[in-house]
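J.: Structures are listed in the sections that come next.
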Structure I
């Protein structure tokens, strides 16, 4: 079975570990361990009887719920079959420009959608200085006929860019796409979303996902926020009914679940700190600071071998970074999970890296 390019491929992991998929402890997919919320499950159950009907093609109720949530007119919001579907529409839009500047290391789906429409890609790497990632300054470049694609918080580094650091690019680029798939995890008093200014910039597109924060990746639900003229054009490009009835109902319920939202913001900082401190104490590992629900970790050992050893002997799946060409085999990414799950990962990493089962050794070593 081919090595997966994304996290969360439990079928691949189970085949390598020799166990059922539900026996795998998955740190590779950055999904909250707290959900799905009971409110979303109840909403799904309430809509079973409506599966005999087509969904509302305009998703009026869902768009209204999103408009209330973000304090925006509904026509500025376009729901999609996960943010991946909307990213494909954006790739078509970006390909019409002279080039697209892509902040790297970049999520693999960005390359997919840009390549699908033969877009000209200009890579702009983040710089890692003294353990901190920073965005290269594009000021002065000729960019008025180009697009910019980045995510905030950044995947896979976890870097949170300030709103003020991104705003100048809206004056420089013809189209700026900001993927905020992990912004929900940043508490409201710290978040740096560009949603509050989207109505001021017709060249700004914001992508959001409901699957990570609310633990609903199997339902596939995301949305784009952009000028209504842009969204109306995309609507003509895509298939009808991209969002199913159950996903729409779950989203509406989840958006109104303030208790679940508060619970998540209370859980993440201490859980992330526990995992960060534990990783930092393991010789050979250097975790990077993160504003999201995952940590990028630099390793002195081969992370692809480390991934396989953790699977075979501990049934734990971490995300290697081979698909991020700038990172390669010396970085891995792990989701923040519950305290007990985090501790299980730390114990397994200590076991593997201390030599109980050495990376690449191929044999069990006792008493060494």
Structure II
């Protein structure tokens, strides 16, 4: 993969980041308009997943001469479980959400949290998310919250950092208390683990106190951001059981009130959100992998073990999700098939 080549060469990664963040010549002209202030809610601290919206905020501020200002609140505008409610009520104009923290609010969207979806690279992942966001039922589902989807804040595949006896075999996860969200939690439960949905801001304390044995995060950036490696003793390198979807969403009224030229600034920038995110994850891995190797035991699984895990952890979760969502009147089979079809099409390009 091209991103893997860049990741092995720090100078190339730095050059890529500079190129992505530098304003394009075609965007040099200032866009005139009224003074507008937006609040964007997220949590934690500035990190790789927030790089896309940080670049967006910088872009619109520069292009409008400071007239369109997006203030990003890292936990100051609300917690991860409540931001959708706050956005719906107009308390903020934009937000990152992770449906896995409140699956009942947007149940159809939890399809993207299912384990072992065919998302082998960021280009495929972006294509799948774009197609999924455009599906009429998904548009309708977020519309109930007076919300509209803007862009996917793509996350890498998850891996575990844990304390205590390392799971050298997948059977060793049996009885282990693991922080695993959404479909990944269901997959781990099928392996005999005990999943919990500890918020990221509480993970360090939970590991320190021993209330959880292992924590799954998109690797490596989030483990570094929440410092799990400081108290962990082992790290899985190739489990790759899935990821979760945490898109940026806008309040529909706030969007409708934006001048058309400001809307165009945001819409035109959307593809660059992907590029900035990919570069940020590459840069994070370059820094974090050597650091992890100094502190953690790296655990890898054989192809046979991984195949068994997927057999136990994926298909039963998919089947259960389709049955439960269909019973709620959601076109679940159609949505899941959309993921597979879009993935296959993207990988042929």
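J.: Comparing Kirkwood radius over Cα pairs in Å across I, II, which is largest? Display every interim value, and only then the final one.
T.: Details: I: 21.5; II: 20.9.
Comparing I, II by Kirkwood radius over Cα pairs in Å, the maximum is at I.
J.: Given a value of -11000 for helix-only ellipticity at 222 nm (-39500 (n - 2.57) for each DSSP H run of 4 or more, over all residues; to 500), calculated from one of I, II, which structure does it belong to?
T.: Working: I: -11000; II: -14500.
The read-out comes from structure I.
J.: A follow-up question, please. Assuming 3.3 is distance in nm of label points 7 Å out along Cα→Cβ at positions 63 and 199 as calculated from a single structure, say which of I, II it is. All intermediate terms of the calculation are to be shown ahead of the outcome.
T.: Numbers: I: 1.6; II: 3.3.
It must be structure II, since only it matches.
J.: For which of the structures I, II does the calculation of FRET efficiency 1/(1 + (r/R0)^6) of positions 271 and 327 (r between Cβ atoms, R0 = 35 Å, to 0.05) return 0.40?
T.: Details: I: 0.90; II: 0.40.
Matching structure: II.
J.: From I, II, which structure was Cα extents along the principal axes in Å, for residues 167-246 alone = 39, 35, 15 calculated on?
T.: Numbers: I: 39, 35, 15; II: 28, 28, 21.
The read-out comes from structure I.
J.: Where is FRET efficiency 1/(1 + (r/R0)^6) of positions 39 and 223 (r between Cβ atoms, R0 = 25 Å, to 0.05) largest, in which of I, II?
T.: Structure I gives the largest value of FRET efficiency 1/(1 + (r/R0)^6) of positions 39 and 223 (r between Cβ atoms, R0 = 25 Å, to 0.05) among I, II.
Quick note: the coordinates plus some simple rules give every number you see, no bench work behind them. As the structure is a prediction and not an experimental result, all values here were calculated from the model. Cβ atoms are built from the backbone, for glycine too; each structure is taken alone.
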